[in-house]
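Several structures are given next for inspection.
None of the figures in this text is laboratory data; all of them are computed from the coordinates on show. What you are looking at is a predicted structure, and each value in this text was computed from that prediction instead of being measured. Cβ atoms are built from the backbone, for glycine too; each structure is taken alone.
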Structure 1
Amino acid sequence: MTYQQNIAALKDTIATNGAPWNAIDAESAARMQLQNRFKTGLDIAKYTAKIMRADMEAYDADPAKYTQSLGCWHGFIGQQKLISIKKHFGTTRQKYLYLSGWMVAALRSEFGPLPDQSMHEKTSVPALIEELYTFLKQADARELGMMFRDLDAARERGDEIEAKRIEQAIDNYETHVVPIIADIDAGFGNPEATYLLAKQMIEAGACALQIENQVSDEKQCGHQDGKVTVPHEDFHQKIRAIRYAFLEMGVEDGIIVARTDSLGAGLTKQIAFTKEPGDLGDQYNSFLDCDEVDASNLGNGEVLISRDGKLLRPKRLPSNLYQFRSGTGEDRCVLDGITSLQAGADLLWIETEKPHIGQIGGMVNRIREVIPNAKLVYNNSPSFNWTLNFRQQVFDAWAAEGKDVSGYDRARLMSVDYDGSDLANEADERIRTFQKDAAAQAGIFHHLITLPTYHTAALSTDNLAKRYFGEEGMLGYVLNVQREEIRQGIACVKHQNMAGSDIGDDHKEYFAGEAALKAGGKDNTMNQFAAA
């Protein structure tokens with residue numbers, strides 16, 4: 001319904017209820033309804049799943065239409081990202097949020113900062129999803145509230161054209177609510193535990209869940225050593241558990257992102273079950289690092305497997321983990337990707353040790369030989385030294401082309417001495433176009449940065465502390481924070497407004513009329529920013 005149609009419908013409802021409802025204003029109630037479009041997390045999950053599915057189809061038709069997101073660890077951070085996106089680009093299309101398990105562990109656990117090893121409370125993940133959407137819905141309420149005030153002002157001036165323009169803008173309002181890709185780690189236990197947590201995450205609003213093929217109780221950050229994978233059937237059980245959760249909650253088009261850590265994982269906790277040569281369990285076991293043994297000369301507690309008529313001893317570590325053969329990571333990633341999509345996943349995530357389009361694209365092309373529309377979510381990770389990696393890539397490319405690189409020391413390419421050089425400039429250009437190029441050449445549908453605000457918060461806080469507690473004193477805050485907020489039009493300079501003070505004033509007026517005691521009067525110091 002349009003704004004005016006909604007008002008008319010509410011007038012009928014109020015009239016039907018007679019005199020006790022006479023003090024209820026239909027337009028005020030219509031405004032409150034518009035400011036709270038999404039009543040439950042499931043409303044959000046269903047709405048955002050459709051957005052993400054449409055974006056996936058658009059990418060299949062045109063790889064230039066890739067999507068992006070930034071990681072979040074607090075509702076306010078997510079809110080500010082979407083407010084900024086709407087401010088700078090006028091739309092939230094193809095822009096999502098990512099909920100990083102790393103940041104939940106490091107910043108949201110009651111135990112305090114924890115490593116990314118699934119040690120944090122799993123309930124903190126759905127709680128953060130709910131928090132993020134609470135803040136995004138509040139961003140809608142705030143922005144619509146300002147539009148309603150502008151509408152009232154236009155009416156008071158008798159400017160019917162402007163009033164009609166604002167009403168049309170209200171009818172076509174674009175919400176800040178966007179898809180969240182949420183990290184469920186390795187599922188926090190067995191498939192039943194994964195299913196139960198997935199339901200909570202979906203109920204909180206998540207339309208896309210990302211799960212990795214590591215062992216739950218051995219889980220490591222994707223960019224650390226010591227990763228241990230599970231056989232495919234174990235992983236597929238959790239993919240199916242998530243699909244059942246989506247279906248049970250009525251989100252039939254929910255998205256499952258299957259992540260493989262096999263590129264950097266050299267260990268497995270168990271030998272896969274196999275019935276016959278060439279089945280999936282046998283393929284998994286074929287990557288094990290084994291020695292041929294003589295059955296007459298066995299040690300205590302030996303574990304043996306048979307392959308191609310040979311008796312083999314898988315290399316087992318004192319940790320009771322088994323070792324994969326060196327150099328098999330890419331082959332395992334390809335097999336993981338194909339079988340995960342065949343098991344019901346919608347998107348893949350290949351965790352890599354560096355941002356290299358050739359490496360990623362090589363694996364994706366092999367997967368697409370079997371599943372042509374395979375697509376990736378890719379972690380543009382702060383764990384990579386982007387400057388060094390791309391300067392080295394340019395150095396190596398130039399050397400292969402026969403260009404003179406004698407003026408550069410490959411081991412020192414991170415040095416500020418090379419800033420502004422031809423090599424550094426080309427590297428920066430490759431970084432700038434990495435996402436576009438990788439979307440076209442490596443099948444990457446969604447680019448994300450897991451921990452951006454963790455690092456921006458640390459950097460800005462360090463600079464503020466240095467200036468404020470140093471010689472600049474209060475000028476260190478005013479010059480580098482508040483004045484820039486004003487000049488750049490950062491909404492948070494009016495922090496009372498951002499916290500909902502004006503929304504509360506509107507409600508006071510709806511509820512109490514002329515008796516309302518409002519906070520936004522002449523003595524509110526936020527008025528000092530009106531001219532800004």
Structure 2
Amino acid sequence: MSALLRLSGLTIGLPGRAPLVRDISFDLAAGEVLGLVGESGSGKSLTVSALIGLLPPAMRRAGSARFDGQELFTLAPRAWRRLRGRRIAMVFQDPMAVLNPFMTIGAQIEEVLRAHHPFRGAALRARAAALLTEVGLDITLAGRHAHALSGGQQQRVVIALALAGDPCLLLADEPTTALDTVVQAQILALLRDLVSRRGLAMIFISHDLAVVARIADRVGIMHRGELLELGATDRLLAHPEHPYSRALVTARHALRPWPDQPAAAPVLRLRGLHVAYRSGWLPGRARKVVHGIDLDIPAGGVLSLIGASGSGKSSVARALVGLAPAHAALAEVNGRPLPFGLAGRRKAAAQQVQIVFQNPPASLNPRLSVAAMLAEAVSRQRLTRAEVLARMGAVLREVGLDESHLTRLPHQLSGGQQQRIAIARALLAGPSLLICDEILSALDANVQVQIIDLLRGLRERRGLALLFIGHDLSVVRTLGGEVAVMDAGTIVERGAAADVLSRPCHAFTRRLLAAEPYRDSAAQREWGAGAVWPLPGPGQSPGLLPV
């Protein structure tokens with residue numbers, strides 16, 4: 001099979017500095033999916049950015065990339081504009097960063113179609129409707145804006161935009177990272193089906209080997225700018241050769257199940273929590289997103305909140321820390337009333353509940369050093385400068401960092417280090433309950449294991465209660481404790497994690513489990529060909545579920 005893309009000796013870096021990407025080479029044929037896996041900063045996104053001409057201007061590039069017989073790296077800007085979107089297209093990780101919030105979905109698709117095709121009038125609208133149908137969306141969504149769609153629907157629209165130019169090479173950069181298992185399975189099935197029906201070549205980037213195993217024909221492992229290993233998916237996952245590849249493959253199985261804690265008094269008691277949002281300044285009824293849920297979390301205990309995107313999980317977390325309008329029949333922390341709203345955050349009871357967010361670069365101020373951010377967390381405690389420095393040093397050591405990190409800015413830290421700083425900042429308030437809102441979704445497997453071990457140590461040393469929000473069911477199994485399954489703003493199933501995840505009663509819980517990309521079984525631990533759920537073959541329906 002002849003190669004559609006032939007990359008040879010790609011090296012990328014800043015002048016006068018060590019290369020960020022070194023000597024990357026691979027071939028890619030039409031109808032083939034190549035998965036690139038590696039931790040944050042391994043060079044995956046830089047590699048595909050070079051292939052679509054989107055490297056930062058300061059970057060220098062060497063090597064060769066022949067696409068359908070044409071050398072990409074010698075193209076002039078005008079030639080890149082003709083090629084980009086028309087023959088090479090990209091699906092980005094965050095759909096809301098791609099979609100225009102002021103334009104309807106239909107208008108955005110039509111804009112891309114006009115740029116690449118002679119469609120006008122009725123033919124233009126018909127082609128836009130056909131693209132929506134192809135990615136599994138109803139054509140009535142064409143009149144909506146991006147904020148009115150779910151996360152899965154937004155990502156499908158981004159895929160439709162990428163397909164509008166009829167490309168033959170599709171670059172997918174972490175397109176399923178922030179999605180729950182059900183929607184993730186739908187998007188993977190859709191992409192694989194498009195490759196089969198359209199004969200696309202695709203490079204799929206992810207930090208999750210299980211996700212890549214579900215879609216890729218071949219997998220490449222990247223680390224610190226180098227392509228360490230490249231081979232057929234089944235072979236590489238069953239018998240990785242490079243030590244780093246072996247560590248990445250076995251990282252999931254390094255997770256140690258957390259021991260059950262003895263019964264303790266509840267840190268959080270919640271009865272009848274309601275969360276509703278108003279639409280801007282317009283009068284009208286508020287949109288309810290959480291409908292009267294009850295929660296109890298004991299001291300040192302773990303409650304995992306799982307569910308589909310838009311089910312209300314993060315709204316519960318935001319309500320508990322005063323970031324969402326909410327009310328409840330009863331809300332207590334350590335037996336004291338928990339106030340809602342930002343004004344209530346000044347009270348001591350509210351400070352007992354702290355949160356760590358999903359995206360550390362977005363939750364850390366890029367202009368402040370680590371020392372300045374940590375100092376803010378203790379600014380209300382009337383400590384001397386020496387006491388502040390002592391506390392900052394102690395909490396950094398507790399999260400596995402040293403005091404040299406105090407002078408650094410967020411961009412000078414890795415993804416795992418940023419998340420450790422976010423945890424340290426939350427710990428400085430001395431919380432009884434720590435809310436972890438999707439804190440692992442953007443991290444590679446090795447760093448996920450490190451953060452989970454860190455949380456385990458904090459729980460054992462401090463007696464910290466955890467409200468863990470996530471969509472990775474293997475992590476939920478590791479945490480143990482209790483699990484509550486949310487759907488459409490209500491809790492549809494609750495119980496011990498081991499019971500709910502092995503013997504689910506509710507149909508929605510069974511859907512979540514069926515969509516899981518890997519199972520904790522002996523076959524999974526060997527990562528053989530049976531380790532992933534089968535995807536549709538050529539011409540088969542992707543079996544999309546409603547989103």
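Structure data summary
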{"item": "For 0.25 (FRET efficiency 1/(1 + (r/R0)^6) of positions 212 and 508 (r between Cβ atoms, R0 = 41 Å, to 0.05), calculated) the corresponding structure among 1, 2", "result": "1"}
{"item": "Winner on distance in nm of label points 7 Å out along Cα→Cβ at positions 292 and 324 once structures 1, 2 are ranked, highest first", "result": "1"}
{"item": "When distance in nm of label points 7 Å out along Cα→Cβ at positions 52 and 308 is computed for each of 1, 2, the largest belongs to", "result": "1"}
{"item": "With Kirkwood radius over Cα pairs in Å derived as 26.5, matching label from 1, 2", "result": "1"}
{"item": "Structure with the greatest value (metric FRET efficiency 1/(1 + (r/R0)^6) of positions 236 and 260 (r between Cβ atoms, R0 = 25 Å, to 0.05), set 1, 2)", "result": "1"}
{"item": "Identity of the structure behind -10000 (criterion: helix-only ellipticity at 222 nm (-39500 (n - 2.57) for each DSSP H run of 4 or more, over all residues; to 500), calculated), options 1, 2", "result": "2"}
{"item": "Structure with the greatest value (metric Rg/Rh (Cα atoms, Kirkwood Rh), for residues 196-315 alone, set 1, 2)", "result": "2"}
